[in-house]
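> Several structures are given next for inspection.
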Structure 1
Amino acid sequence: MGKMGKTTITKRQMAPAFWEIGRKQKKFVLSTDSGTHSSARAYPLGIVLRDILKVVNTMREAKHVVNVGDVKIDGVIRKNVNFPIGLMDIIEISSIDKTYRMVPKDGLIVKPIEIPKEEKTQKLCKVTRKLTIKNKKLQYGFHDGRTLINEQKINVHDTCLITVPEQKITKLVKLDKGSIVLVISGDNAGTVAKVDEIRDGTFILPKHVLVTFKDRKVELPIDMVMVVGIDKPLIRIE
C-alpha cells in the first residue's frame, strides 16, 4: 500500500499562535506546504486572502482567485492556497490592484501592510548561510529559502535588497554599529531599532546585538533582528 501524501489541513488549536484566526469556529484550517518558509513562521496563502486581508469570504473563493492567476508572490503566480507566506514576502493581487508586504508588526511574526506599486519588485532578504561551492564561488542562502551565487563580500546576518522575480542584488546592507534593524520575533516584533553594539557569542550563548528603541536599550540574540538600512529603512516596513 502506498504512502499517503502530506495533509493539507491542521487543527485550528494546533495552528501557530500568531495566526489571526478564530480558534473555535471550525475544527480544521489550512496548513502550509513545505517550501520557502518554516510552517511555524508562515501563513498559508488561502488564510491570508480570506482571514487576514479579507479580499474573499470563503476558501472556495480563495481557491478560485488563486487558480485564475490573480495572485503573485514575489512576482511569481502561485496557484496553491497552501503556499507558505512569510517574512518580507510580497503579495500582489491583480483583481483589486493592491500590493502587500508581510512584516513583523504589533508583536506578531508577520502581518501584511500595503505598499506602493513601485516597491512590488523590491524585497529585503537576510543572509542565513554562506557556502563555498565549485570553482571557489560563493553561494548565499537567505531567510526565504532562495539561494544566489554572487561575488560580493557578504556576511551571514547581512541583508540584501533583491529585485524579484529576477533575483538580482541591488543593494547590500551590513549589520554594523549604527545600522537600523527590525526586530523580527519576540514581544518586540515589528519594532525598528538602532544597533549600539554587536557582542560575540560564546560556546553556550549565541551572538547578541545591543539595540536602542523607545528610549531604552535591549540586548537581543542576533537571529531576532534583521538589518534594514543605514540611516533609515531602504523600503517601507511599517
Structure 2
Amino acid sequence: MILIDDRKGSRELAPLIKSPTQLTRLEYGDFAFIGNGVSGQVSVGIERKTIPDLVASITSGRLSGHQLLGLTASYEFVYLLVEGMWRQGPDGVLEILQGRNWIEFNLGSNRFTAREINNYLNTLRIICNVAVWQTPNIRQSARWISDSYNWWQKDYDKHRAHLAFHETAPQNNKVVLIAPNLIHRIAKELPDVGWEKGKLIAEKYKTVVELACATEEELMEIPGIGKKIAKHIIQALRGAEE
C-alpha cells in the first residue's frame, strides 16, 4: 500500500498510480510505503518537487533546513522525485520546458542558473545519500512511483541485476559490491554456466589449474550441473571438439 499525503501537490497523483494507494496525512514526504530491505522491512519516503517548487524550496532553505531533515529521520530510504525538464540557457540561466517551448525561469526578480540546480542535486546524491530521480511529467511520476513500490515489494535477495557485475555483501541494510574473483569470472563464461553456477564452481576450485583439471564427475557434484553441462565445460576447458 502506497500512502499518499492528502494535500495539494501529492493527492493529484492518486488516480494515476496503478498500485494500491491510500490518502492520509503524512508529516514528511508526499508518498510513503514499506518495502523489503536486506534484514527485513524498511520504510521508504518520496518527496515530489516540480522545478518551480524545487527552486523555491532551495532558495527559501525549506527543503534542506526542514523537509530533508524530517524525511531522513522518518524513513530509512529517501527519494527526491524532481518533475519537469530543465536545461542551461544563454549565460547559464535556468530554462524549463512548458508545452513545446523552453522559457527562462526566474524566481521573482532573481535569476536562477541550471548549474545551481545540478550542483544542489548532486550534493543530495553524493553527500546526503538521497536518491534523486527525474521524470518529465505527472503521468511519468505516477508510473515511476508505482514501479518503485513494486520493486521494493520484491524480496531483497531476489534482485539480480547488480550480480552481472559484482558479488555482494550486506552491510547496514545496504549492499556492498565486491569484485568477483578470477575463477568466478572465468567460470561464468563457460557453456551453460552463467553467474550463479559460476559462483558455485569458484567455491569448489580455488585456482585456474584446479579448474582446468576438473573432471566430469567432480563438476556433476555441483548443484545445477548435470552430465551434459559438465561435458560441455570440459570440452571448453580442454579445447576439444564435440
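> Rg and Dmax of the Cα atoms in Å was computed and gave 18.7, 62; which structure, 1, 2, did it come from?
1
> Also: Looking at mean count of other Cβ atoms within 10 Å over residues 101-108, point out which structure of 1, 2 has the largest value.
Biggest value here belongs to 1.
> Assign the value -10000, calculated as helix-only ellipticity at 222 nm (-39500 (n - 2.57) for each DSSP H run of 4 or more, over all residues; to 500), to the correct structure from 1, 2.
2
> In addition: Taking distance in nm of label points 7 Å out along Cα→Cβ at positions 29 and 45 for each of 1, 2, which is largest?
When distance in nm of label points 7 Å out along Cα→Cβ at positions 29 and 45 is computed for each of 1, 2, structure 1 gives the biggest number.
> Identify the structure, out of 1, 2, from whose coordinates mean count of other Cβ atoms within 10 Å over residues 21-28 was calculated to give 10.6.
It was calculated from structure 1.
None of the figures in this text is laboratory data; all of them are computed from the coordinates on show. These figures come from a predicted structure and were not determined experimentally. Cβ atoms are built from the backbone, for glycine too; each structure is taken alone.
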